[in-house]
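Before anything else, here is the set of structures, which you'll find just below.
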Structure I
């Protein structure tokens, strides 16, 4: 079933506004004005602003994991896998993430206020770590590498906010090379 275009307009507009300004700084009125959608339309699709946020996080995670699946190379060993994972994440950042991690922002803003949103954010990070762990198991990679790679991905997301992308790319790839075990 195809999603309503108005519903998707609300989601896209809200995601852009939340990403630029934070969740609490943006009200429903801002979203509706920017999306060109009536209040009744919003509440037809969502019970609350928090439901919009949950939908954004769910869609964003799906898009991120689809990008990883499309770009990760599991065919040529651990080194190629790691390099392709880092490059896929960098592609995501370049296209969708110059302003930090929307999941961490949601966790920070909603921890103690809305456990469902905070939980979606925490679970996203756990699913990413589990994905990397599972991929490495298939490639017979060392167990600690999954946490190291997760830390590198988080560092990329953070550092691209204050350093030039090219410097972050080079440093991230150099760092991953230094932790990889040479293939025999």
Structure II
């Protein structure tokens, strides 16, 4: 045991300990310098503003900035932007990113996607309006006809033509509801039907 403590106090042990410390420091320093250069530490690219650019213009801007891109969505049509232009991006314009960072973009499609007209025949005008809005359609006009059910939907029209539930229309389309005005009584309705 005494020899062990004498060895720890010896000059050769202290030299070896010093060399081991110096080599460790050199390896750590060298590793940090390598990481710094390989990850381009401190080097940032400003993300360009891609909004309203066509897909071709966006590609050119991305390549010029040494970045990459990925289209993540093209389903939400925005009429304020040109067709097939960039409507959103992540990271945002002006953010600082590393070289080769992927920029995720949303492309404006050519128009609104189509949705099915819900079943609104024999439903009140109020419920029909709510059902239409739930799928992205709207009520444009309401026409009343002499029928028993006041504010009951009897027919639906689009651009003057009768349509039926399940018909596909572009989102945000306006539908005409043909509703009863309640002017016919039950007795008169039965009499008219029997004639």
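Given structures I, II, which gives the highest value for FRET efficiency 1/(1 + (r/R0)^6) of positions 6 and 86 (r between Cβ atoms, R0 = 35 Å, to 0.05)?
Top value of FRET efficiency 1/(1 + (r/R0)^6) of positions 6 and 86 (r between Cβ atoms, R0 = 35 Å, to 0.05) goes to structure I.
34, 16, 15 is what came out when semi-axes √(5λ) of the Cα gyration tensor in Å was calculated for one structure; which of I, II is it?
That value comes from structure I.
Relative contact order in percent (Cα under 8 Å, 6 or more apart) computed as 21: which structure among I, II?
I
So helix-only ellipticity at 222 nm (-39500 (n - 2.57) for each DSSP H run of 4 or more, over all residues; to 500), computed for just one structure, reads -11000; which one of I, II is that?
Of the structures listed, the value fits II.
To test your reading of the models, identify which of I, II gives 29, 14, 11 for semi-axes √(5λ) of the Cα gyration tensor in Å, for residues 46-141 alone when calculated.
The read-out was computed on structure I.
In terms of FRET efficiency 1/(1 + (r/R0)^6) of positions 78 and 118 (r between Cβ atoms, R0 = 41 Å, to 0.05), which of structures I, II is highest?
II
Computing FRET efficiency 1/(1 + (r/R0)^6) of positions 30 and 126 (r between Cβ atoms, R0 = 41 Å, to 0.05) for each of I, II, which one ends up highest?
Ranking I, II on FRET efficiency 1/(1 + (r/R0)^6) of positions 30 and 126 (r between Cβ atoms, R0 = 41 Å, to 0.05), first place is I.
Where a number appears in this text, it was derived from the coordinates with a stated rule and is not lab data. A quick note: this is a predicted structure, and the numbers were derived from the prediction, not measured. Cβ atoms are built from the backbone, for glycine too; each structure is taken alone.
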